[in-house]
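Structures for review follow.
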Structure 1
Amino acid sequence: MTLLDGISPWWWVALAILLAAAEMVTITTVLVWAAAAALVTACLLWIAPGLGGYEQVGIFAALSIVFFFVGRALVARYGQPGGDEAAGLNRRAQQLVGREAVVAAFSRTEGQVTVDGVPWPARLAEGAVPPAPGDVVRVTAADGIVVIIRPVG
């Protein structure tokens with residue numbers, strides 16, 4: 001560890017940048033805490049330039065562990081940014097629940113409806129009367145890309 005004795009704080013800044021870049025590639029939200037720890041270690045080395053190699057590595061390791069658990073707790077408590085908006089991003093049919101649709105074609109229990117001119121596969125809700133083409137129905141649920149409909153009225 002004598003290699004780290006007397007090094008410039010810029011080496012820790014470089015490690016922080018490297019870890020942050022690796023985080024952007026892996027998107028794991030794990031390396032960001034080690035990057036923050038490297039940055040704090042650099043700041044501490046600027047304040048106390050006489051820190052030895054063992055102390056620097058010890059500070060970095062301890063801060064990495066603390067930042068990881070504190071960061072994990074904060075993310076669990078407050079969630080990811082944009083969580084509510086991004087939650088339905090890949091579930092477009094779920095966003096149609098409660099909206100009205102026009103029946104394009106329908107057999108006994110399955111068919112196709114259009115919402116804002118976009119066709120969607122549809123299934124009739126249990127106990128509902130099969131609609132005729134052109135009828136207005138309400139989307140009551142979604143199962144994957146299939147919308148569950150019930151006649152309005």
Structure 2
Amino acid sequence: MPFKVVSEREVARWSALHEWIVVDTKARAEPEDLQELAAGCNLMVLPTVPDSFGLDALNLIVRDLRRLKIPDSKYKVLLAIVPPPPNSFGAEARESLPAELLFQTTIPRAVVFQKAVLDGVSVGAVKKDRRAKEVSRLYEELGREIIAHLGSQQ
């Protein structure tokens with residue numbers, strides 16, 4: 001999945017050239033920001049670490065979204081940085097959240113993310129990590145889920 005990364009100031013220039021735009025925001029957006037984000041996007045992906053801090057923050061965001069009357073179809077939760085077994089945080093988080101709000105794909109905790117940052121490349125381009133292709137494949141699965149979700153909204 002090749003993509004272009006631009007600063008917030010360059011979005012207007014590049015958005016006309018691309019069908020899909022991904023905007024990364026601060027971790028805990030204010031309700032006014034959530035209202036604007038929801039109005040300006042097709043889908044908000046809420047990445048969440050499956051621990052008590054991550055789930056507490058997620059619950060606050062979902063509460064704000066519901067207070068603002070943002071339809072559930074405008075946002076979905078991505079469980080990310082999920083620790084491997086025998087840790088059960090990922091499974092417990094999945095059980096505690098409404099299934100319709102969750103992506104099926106989860107993103108594991110993996111050193112390959114730090115390697116990608118250090119190398120200045122995408123995860124799939126990391127050469128010396130056996131999990132690079134696996135984690136990259138998971139992001140492709142997530143992309144297919146997002147496209148399917150957006151297609152079901154039309």
Structure 3
Amino acid sequence: MTLHHLMLFLHLAGVVTWVGGMAFAYHCVRPAAGALEPPQRLTLWVAIFARFFPLVWISVALILASGLFMLMSTGFARAPLAWHLMLATGSVMIAVYLNVFFGPWAALRRAVSAEDWPAGAAALNRIRQRVGFNIVLGYLTIAIATVGLALR
């Protein structure tokens with residue numbers, strides 16, 4: 001196994017964890033949790049995000065470090081266009097995550113702590129919208145990585 005193979009593994013592990021986690025939360029947990037009353041639903045989401053967001057930080061670090069390593073070892077000028085597009089879409093995804101983490105996630109925690117359920121629901125809705133956007137970007141990035149490389 002080469003260092004490139006290790007970097008590719010770390011890159012894919014980060015992507016699977018982040019995009020797969022968002023898809024599971026959005027398409028499976030969200031509809032199921034919708035049957036709960038606001039105090040239980042919002043408390044559940046705080047517990048879920050408290051466990052998931054540290055994994056996202058690790059995933060972002062792995063994706064960035066491994067992706068930049070592979071890009072620099074190949075050289076920016078020699079790298080396929082798909083790699084540059086992945087860097088662009090991935091950067092937007094990271095910006096969206098940072099917005100969620102420092103904005104509505106902080107607001108959700110404060111609202112649940114204060115038992116302000118309407119404010120918590122509003123914060124959760126903002127998270128839902130951004131996660132939905134990031135899922136689309138995540139799948140677009142995966143398409144670029146697979147189909148895009150095949151179109152050279």
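Taken together, the values in this text are just the output of simple stated rules run on the coordinates, not laboratory data. These numbers come from a predicted model, not from an experiment.
Here are some notes:
- Between structures 1, 2, 3, the calculation of mean projected area of the Cα convex hull in nm² yields its largest number for 1.
- Cα extents along the principal axes in Å, for residues 61-116 alone from the coordinates reads 65, 18, 13; which among 1, 2, 3: 1
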